[in-house]
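Every number here is computed from the coordinates shown, using simple stated rules; none is lab data. Because the structure is predicted, anything quoted here is derived from the model rather than measured. Cβ atoms are built from the backbone, for glycine too; each structure is taken alone.
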Structure P
Amino acid sequence: MTYPNRTILWTSIFVDELIRAGVTDAVIAPGSRSTPLTFAFAERSEIRVHSLLDERGAAYFALGLAQTTGRPAALVCTSGTAAANFFPAIVEASLSEIPMLVLTADRPAELYDSGSNQVIDQLKLYGSYPRWFMQMPIPEANPSAHLLASLRTIADRAVAVSLGLDGAPGPVHLNFPFRKPLEPVFVDGDVAPGFDFPGRADGGPWVRIQRPRPEIDLVTLLELRARIHLAETGLIVCGPRCPGDDFSSALMRLAEATGFPVLADPLSGVRFAGKVRPIGLLEMGQADDIFNIPERLYDALISGGYDTFLSSDAIVKALPAPELILRFGDLPTSTALMSYLAKSKAYQVAISESARWMDDMSVVSEVIRGDAAEVCRRILPSPPALPRGGRGLLSLLPPGEGPGMRVWAQAEQAAWQAIDEAGVDFEGAALAEVVNAMPEDSILYIANSLPVRHLDQFARPNGKKIRVIGNRGASGIDGTISSALGAAKGTDRPLVLVTGDLSLYHDLNGLIAFKRCDVQATIVLVHNDGGGIFHRLPVAQFEPPFTRMFVTPHGLDFAPAAEMFGLEFRRLNGIQALGAEVSAAIQAKGQTMLEVRTDSPAGEKVRISIIKRTEEIFKEINHD
């Protein structure tokens, strides 16, 4: 290859090494100073280049790509405030441990603090959020082999660190100062004719970097096994971002062996794992037989009704208090569950490969760093060698019939019966309708604020394999559309985004990715005209300024926006039509926005009534 100048040589070699390290996608926000990087990516057929006009949307699109591909996308922008607009997505990627390569172009050092146009201080611009920052050397004429070898090494290190070389995956920031010319124009004396610095002959990276995995020592495993064995009652809590299908299978074997109920957050990958039979108190269709409880109820109880029944003080008092709680993943979405964990006197063990601390209430008794699936498998003794004296893992009880499981199952059944009685004419039912309509092996992208909470409370565990993704690291409403469409572009599985109107408004320009990046996805807009979640908070009692300053009704009609971005828009006549419309949109494989109008104050009243009704049903079952 012929390199017309030093800068094109520099960026071409760098991008070549990223490809060798496994990068397949680049998201580029157009700009002048980033021209050398843009040309380098655009000329390589191995890279899918996604061009988006807005830096904030581009950054979230890159985040979404990584959520479904598992690989960092290269994110490119010009200098100045363009780079600053990446910041929200970088915060989310850091807290959610999502790999990302942030490549910001910059002016050279002599233009800093000089009044020169579009110059800001980009050194460590994102503070402590990147896993690694590198101020790149400025390209030199006729560079040495050592300098170019270091360039390839930096590219490999950046990918490895982004994937978790030094602990948790996350964003890496490389800042590239460039002098003009930025375009591939010939500069005499910059690069000797015929000069090249090829990568490894086998096509692999310049340096292969293996990520270390924390090892769990045998003593720790034996101690945990003993705690399970001695526990009369126990509980398993799975928060967001539990590690995949392998974990779900291993966890279910552990739950069956211990008889511990599993409280599964909708973003845990466990509630809709597909491999489990989500049996509550009774099989579906037997609700009329709630007082005739069989002796063997379940293989393992996967609970999704906990946000409802743990909101009742009476039910919480009736539940057998766990002596041991095994916690996996991030902090749960449910406020009721978090309150329950905070008040529990149980010995709580947090098990995760992540280095991020997950204990905002300071109640965790032990932290075990390691592969969660491996820990679940290695806890199980085969064959049991210890005397059977306890009520846990090595007891004489059949799998799934641990003490207290029956009462937890009664609470679970009461919650779902109360929710079924409430019907579909309230806001929270929209999420259940969407989940029921989604096909096997599909993806649900869920917005923050009310949608994720409604999903948590009202979407019942089922046997379908559905992956749920959301931005729960910083739990913001920014970038929701762009993230979801990036995730859709990174997979061939059907994807449905459920979002509120404020989240949609906040990232409305993200809709351009539908056409510009050829994305197929369905958006379900739950439109309650403002911040409905605030009706759950104490501030709702203070009117004014509650409506004007917190709910912030905006009166916007999003149909013209959908038309502007080329989407098919349908406003539905009630939630009862949502399931069929979602199914049709998925089958059409198009670009669709479905809107349902809801009333948040009315929905909140229904939610509170469901909790009260759950308490009534539970008392009937429990006292029979």
Structure Q
Amino acid sequence: MLIPPVLCAQEEFAVSGHPRLLMKAGEEAMVADMIARDPVMGRIHGAIVTECDLMLDLPPLERVMKGKRLLHTSREAIRRIFWLSYSYRMTGKPAYAERAVEEMINVCAFKDWNPSHFLDVGEMVLAVSIGYDWLYDLLTPLQRQTVKDAIVEKGFVPADDERYAGFYNLDNNWNQVCCGGLLYGALATYEEHPELAGELIDLYVKSVPFALAVYGPDGGYPEGFHYWGYGTSFQVMMIAALESALGTDFGLSSYPGFLESSSFVQFMTAPGGVSYNFSDAPQRAPCNPMMFWFASKTGDMSRVWLEKRNLENLPEDFMNDADRLFSEYRLLPSLLVFCSKLDMEAIRPPKENFRFFDGKTPVFVYREGWSRKDDAYLGVKGGSPLTSHSHMDAGSFVYEYDGLRWSSELGMQDYYSLESLGVRLWDGHEGGQRWDVFRIGNESHSTLTLNGKHHVVKSFAPIVGTWREKSRKGAVVDMSTTFSHVADSVVRSVWLDRRNHLHVSDFIQAGEEDVDVMWVMTTPASAQILTDGRILLEQEGKRMMLKTSDAGAVPHVWSNEPPHEYDAPNPGTCRVGYTITVPAGKALTLSVSLSPSR
């Protein structure tokens, strides 16, 4: 296994007493003071405690697989054990602690935590470790031994098995979740085996920089908004535990781009309240509790401007929809811990309107403002299908105008819905079945398809230029390698003019063969082709007109009906655009615009 430069020495650490993870002994008073002063935080605290009352009557978790995963059970274990332990520490009610211990002992009796899908193990170790640490003084010697043995035998031992240990070298969320969960186990049980725990802490701290490296150079996260919420949440939990238990994070938070990635999340949330959901991501834009940790770490309270608004606008019955309203909601008590260390009255709106995130997945974003839902928004993406969880969406864009999204992403399809039908979802090689899934292949995205073929898998489309002026806001994407199998050169420019109307210009240089161009924009609007070749889009009583100045372009409205039995339905959406042919050896610039229609 490749190991980055040494970040911490393999020696006996000065570990604080229990509880030591996230919220140390005595820090309950800070949380209590905050929830007494802040009505929003008081609501969240009260909702967690109320949920724990309901948990008291739930049957214990069972080891039931969903396809190849036990992950749903591991996540529910975190929710129950973390929330119950939190409620006990904040209220002193013994029933919460007793039920948390019951859940811990129960999952520790499982035959294993499904190491063949090691995310399941990482999350389960984090669950029982928080309970072990936070309820340490209440556990009997036998209960402590049971939990400690399970962490070792079902966590540390399979993590040392080469059949399961591939996550150490990964540069994505698997590394962060698995190393983060295992680190909790090492920190929680440190006194029981200090030499082993010290070696493991050293290993996890050295391994996770493989994942941290992808945040460089400026905070862009290759896997997109949704997986930032997953991987980064566990990265923050890992760093926060190191700081609370050992007083240092060994420099992990200082990796280039990591702290700046909180700005990435801000810009991935559009004025309409949904996300720029490129790659595997749903459209929802939930509140992310970890953003409050970033605000504390950077001292920039504008990072939580949108999060605060989300919290202030929570519906009365928000716990019924908590998994949609909060990112990684099973970690929700961490929100209260992090916010207890912040001045919530100091939160102000961001001042920036443009951001270009370079790196493995280059993305340009323009956001007209931070307070109105009808602010204009443009996101333009480059990148590669090779990136973890990527789609064939290089050159794609999302666009919001007058409070509505006009160019959109269909979003991710539930993995189990595909895997259960035998789809080889993770076969991302050239010609792999992953690219035949409608929502993942290029034909469903607001980008180009040439000669009816998939994008080249081993390609990379850089953003080679940006505009940041009032008269032009946008980006230039060089897609030449994306289409190296059918054209000599392809360059796409996407921008908004002074009135925030959309313009897309595609330069295509054909090689020895003709190039059939399919220009697509995916939209939630209804569409009608007019006699002059323009396409009228309508939604919620508002109208926009799509048009091109190229007389040879043929207008189309394509259905988003699933082409395969395994594809998810896409109700309320369609694709609009144009087709045109570039003769062999010739070049063409296809210009398309979208503007209001009165």
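Worth pointing out:
- Given 3.9 for distance in nm of label points 7 Å out along Cα→Cβ at positions 244 and 444, calculated: source structure among P, Q: Q
- Structures P, Q, by FRET efficiency 1/(1 + (r/R0)^6) of positions 468 and 532 (r between Cβ atoms, R0 = 30 Å, to 0.05): label with the highest value: P
- For 2.7 (distance in nm of label points 7 Å out along Cα→Cβ at positions 28 and 564, calculated) the corresponding structure among P, Q: P
- For the structures shown (P, Q), distance in nm of label points 7 Å out along Cα→Cβ at positions 508 and 548 is largest in P.
- Origin of the derived value 23.6 (mean projected area of the Cα convex hull in nm², for residues 132-451 alone; candidates P, Q): P
- With respect to relative contact order in percent (Cα under 8 Å, 6 or more apart), the largest value across structures P, Q is given by P.
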